[in-house]
Structure I
C-alpha cells in the first residue's frame, strides 16, 4: 500500500490537531480541582458532583434533549416526505418554487428566521389565542421548520443515486407501490434518514439564536443557560457538562456508524 505524501500527512495532522486539541483540553480541565477554569489545581471529580446538584443546568439539559429528540423525529418525517416529493413526483407545476423554499432555510440568517417565527407566533396568539405563551412547544416547532430542510437535502441526494431498477423489479413481481416503498425504498434510504435525524438533533441541541426568539419564561435551553453564564464567568461545572455531552455524542456517532456499516454491507451482499 502506497504511503501518503509527507506534506499531505502533515496537513491532515494539523487539521485534526486544530479541531480536537481544544476538545481534549476541555475534557482535561473538567477534572480540574481549581474554581478558575484556566488554572490547573490538581485532579478532581468535584465538578461532576456539583454538576448533578445544579438543578438549573440539569433542567436546561433535559429540556434541550427533549426538544432535540422531538424536533429531529418530526423533521426527519417531514424532510423525508419533501425529499421524496422532489425526486419522485416529476416536473409538476411549482416544483422549482418548492425546491427553492426547501433550500431557503439553509442560507437564511438565524436572526431573520428567529424574528420571523417570533412574529408568526405572536400573530397566531392574537388571531386564535394559541400559543398561550412561548415555551418548549414553540421552540420545538421552530426547530422543526428549519432542520427539516437539512433532512430533505440529504434524502434528495440519496434518492437521486438510488437504483430505480430495484423498485421496478419489486413492482413487476406484484408489489404495490406503498409495499415496495416499505420493503425496498425505505431500507435503502434508512441510513440517510438516520444521518438526517442525527444532524437535526445536533442542530436543535446547539441552537441559541432561534431558541432565544421563540422561548419564554421558564423555558431556557442549555445553550441559553451556558451563554448567560459566559457573560458572568464560566464555572468548571460547564466543562464537566460539555465532557458528558461529548461522550454521549461520541457513543451516538459510533452506534450510528456501526448500523450504517452493517446496512451497507448487507446491501452490497444482496447485490452480489
Structure II
C-alpha cells in the first residue's frame, strides 16, 4: 500500500499507481492535470468508509510512460491490466473532470467487471452544447500546459494567480481558503502530474474534448453524476446533456458549488458506489 507502485504493462510500458485502504476497490480516474498522489483527506475517507482506492497515472503523467496515439477507449485495456495484476475481478470506477471520459470507457468496455460508475463534473465530448474555459486548440493547450509546468516549478503563487481569473466564484473562494499545508499538497500533486512536461496535459484535453460521445449510450452500469451549478470548467448544461445520453443515469446538481463540488459531496459519492459493490 502507498503512493507509488509500478506495473509493467503487456506492451512494456510502465504504469505508476497508488494504493490505499482496504475493502471493495474503487478505481480512481483523476482529473486533468492529475496524478496518483492521494490527498490525505481522500485516504482518511477510504479508511473511514472501508474501501480500497487505487489511482493510476495515465500515460505521460507522473511516472507512467507516454503512449503516442492513445485514446479514451484504449484506457480500458490499461485499467484491465492493472486490476488483473492486483487480482481484483469486480470494482467500482470514479472519474472527476478530465478523468470522467476514462471512467466512462471502463464502464462500457469492462462492463462485466464494473459495479458502478461515479462521475464528478465530467469533461464533455465534442458535440456537447457547452464547453468550459480550457482551450480546445492544440497550440493554445500547449502554451497553457507549458506555462503551468514552469509556474509550478518556479513560482507556485504565480500558478494560482494565473488560474484564478478563469475560475468560478465558488472555486476561487475554495482555493483562497486553503491552508498552507493544503496549498503545498496541491502544488506537489500538480508538479508530479507535470513531471514529464506538458505533453500528457495536452493529449488528455484533446482526447477529453474529442469524439468519444458514442460511449455514453453504451454505458449500462449504474451511473450517477455530481455537478456544481457554479462551474466555469464544466458547464452544467454540458453535464445535463451527458446525463441524458447515459441510460438510467442519475444527475445530482449542487446549487452554488463549483468544479470542486462541496466537501460533503465526496462521502456521498463513495457511499453510493459502495452501496452497489455487488451490482
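Laboratory data are not the source of any read-out in this text; all were calculated from the coordinates shown. Bear in mind the structure is a predicted one, so any value in this text is a computation, not a measurement. Cβ atoms are built from the backbone, for glycine too; each structure is taken alone.
Assign the value 30, calculated as relative contact order in percent (Cα under 8 Å, 6 or more apart), to the correct structure from I, II. Working shown, then result.
Numbers: I: 30; II: 21.
Going label by label, the one that fits is I.
Here P(r) over Cα pairs in 5 Å bins from 0, in percent, for residues 175-246 alone has been calculated and equals 3, 13, 15, 15, 13, 9, 7, 8, 7, 5, 3, 1, 0, so which of I, II was it run on? Walk me through the intermediate numbers first.
Working: I: 3, 13, 15, 15, 13, 9, 7, 8, 7, 5, 3, 1, 0; II: 3, 12, 14, 16, 19, 18, 13, 6, 1.
It must be structure I, since only it matches.
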Seminar exercise, completed: Calculated from one of I, II, helix-only ellipticity at 222 nm (-39500 (n - 2.57) for each DSSP H run of 4 or more, over all residues; to 500) reads -26000, and the structure in question is I
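Taking mean count of other Cβ atoms within 10 Å over residues 31-38 as the criterion, which structure among I, II has the greatest value? Intermediate results must be reported in sequence, preceding the final value.
Details: I: 14.6; II: 24.0.
Going through I, II one by one, mean count of other Cβ atoms within 10 Å over residues 31-38 is largest in II.
Rg/Rh (Cα atoms, Kirkwood Rh) computed as 0.92: which structure among I, II? Kindly include the intermediate steps, with their values, before the conclusion.
Working: I: 1.04; II: 0.92.
Answer by label: II.
Kindly point out which one of I, II the value 14.4 was derived from, the read-out being mean count of other Cβ atoms within 10 Å over residues 151-158.
Values: I: 22.0; II: 14.4.
It was calculated from structure II.
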